[in-house]
Structure P
Amino acid sequence: MIAAVEPVLLLPPSEGKAAGGEGRWTARSGAFASLAARRREVVAAYVDALERGAVPGVKGTMLERAQEGGRLLRRGRAPALPAHERFTGVVWQHLGPADLPVDRIAVVSALLGVCAGDDPTPDFRLKLSVSLAPVARLDRFWRPHVSRAIAKWADGREIWSLLPQEHAAAVDLAGLVTVRFEGVSGHDAKAVKGSLARHVLLTGGHTRFRWQGWKATRDGTTVTVSRSGLGSRHG
């Protein structure tokens, strides 16, 4: 079944991030300015935790970089890059966003809640599974706010979720087109995910996906990605 309008995508950020940026980020930056008050809460908790060295998984030179970024966030001087330039991980490399309509991407993240693919985005090191005082666990904190914001932003368009479990836990929306992967993990899974995301943005998901021996088949609101000859036979 072909969607009446071009779909939008939910993607995760990446651990790999470009440094710096010429713009300035504020809590009201971008398409999800309605989250500004909640973003300020999280930023304050994040920066306090950074100064104590208490953000799980952030150590050594990464901690030093994050602490400097946190001080700039606190002062309202954090450099910004568009999200599609900030994130440099495998998914984003295979997405190849430079020639895509990145305004149809929503990135679910621990610091911002959600941002569009072309939104100004600061450098940060934070996971949704982390608990920060006094905010508590971030996926639970963000879930109602992010879900409402995405629903309003999508404005009736079909939403494809390519979120891993950690990020999917921050979204509670009915009718999502969810993508699952069979027989692929790690780097390969991220590469296929980025390539599928590119395909959906270019074609609207209206044509069959084939990439380096992988294929996607759709059954209702479930899309299964597997090696050709494996997985679902529905289409």
Structure Q
Amino acid sequence: MNLSISHRWDLSPAEAKDLQLQLAEKVIPKTAIDPAAVQTVAGVDVSIRKSMARAAVVVLKLEDLKPVDWAVSEAPATFPYIPGLLTFREGPVVLGALEKLSIWPDILIFDGQGIAHPQRIGLAAHMGVILDHPSIGCAKSRLTGEHADPGDDVGSWEPLTDRGEIIGAVVRSRAGVKPLYVSIGHRVDLPGSIDLVLQCTRGYRLPETTRYAHRVAGGKELHLE
């Protein structure tokens, strides 16, 4: 794993917001990889309990969504809990988990926001930019923006907009349940992000990438075939 951009994590909230504005300008909202060439995807999730952060990364084969590699990292969450700045609590431990992977995935799917963020730089976009690697935000709830309700059919979606800008998509991944909030992270456009999330969904609301990563972040281990 190589960082394209390295920065300090021990920033004040004001410094963190300034850095977010700088990084948001570096997001590339275009797909930089042939979708047909994608072989592996990874889910990334973070849990924080009693000020200890645990990040999990699980790499899956896209063709069958079976895990082929996984890694975890734990570290104290030293940055305060401030909505909009959660990356500064979670980012260091995410990098720690990514460093342990034996198989580097083609695309990272984060349980969090991409550019669907007040500063246009949620966890998926922030990590994608500093790694300069294709990434997607797939969140369970809305952080900012407005939208109409998508249709109930799987694959139906509506744009998520903020201040006249489309910042993501509200996607129905399973009929009869709440939608997902999908947004560009880095180097994957919005249609490509929606399509990949849906490819990773197998009858549940959450994509398999998130489901596996959530289990591991919660303390479970995976046994690879």
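Assorted remarks:
- Comparing distance in nm of label points 7 Å out along Cα→Cβ at positions 6 and 150 across structures P, Q, the highest figure comes from Q.
- Entry that produces 0.94 once Rg/Rh (Cα atoms, Kirkwood Rh) is calculated, selected from P, Q: Q
- With helix-only ellipticity at 222 nm (-39500 (n - 2.57) for each DSSP H run of 4 or more, over all residues; to 500) derived as -7000, matching label from P, Q: Q
- Which entry (P, Q) yields the derived value 0.20 for FRET efficiency 1/(1 + (r/R0)^6) of positions 126 and 214 (r between Cβ atoms, R0 = 25 Å, to 0.05): P
A short reminder: the numbers here are calculations on the coordinates, not readings from a lab. What you are looking at is a predicted structure, and each value in this text was computed from that prediction instead of being measured. Cβ atoms are built from the backbone, for glycine too; each structure is taken alone.
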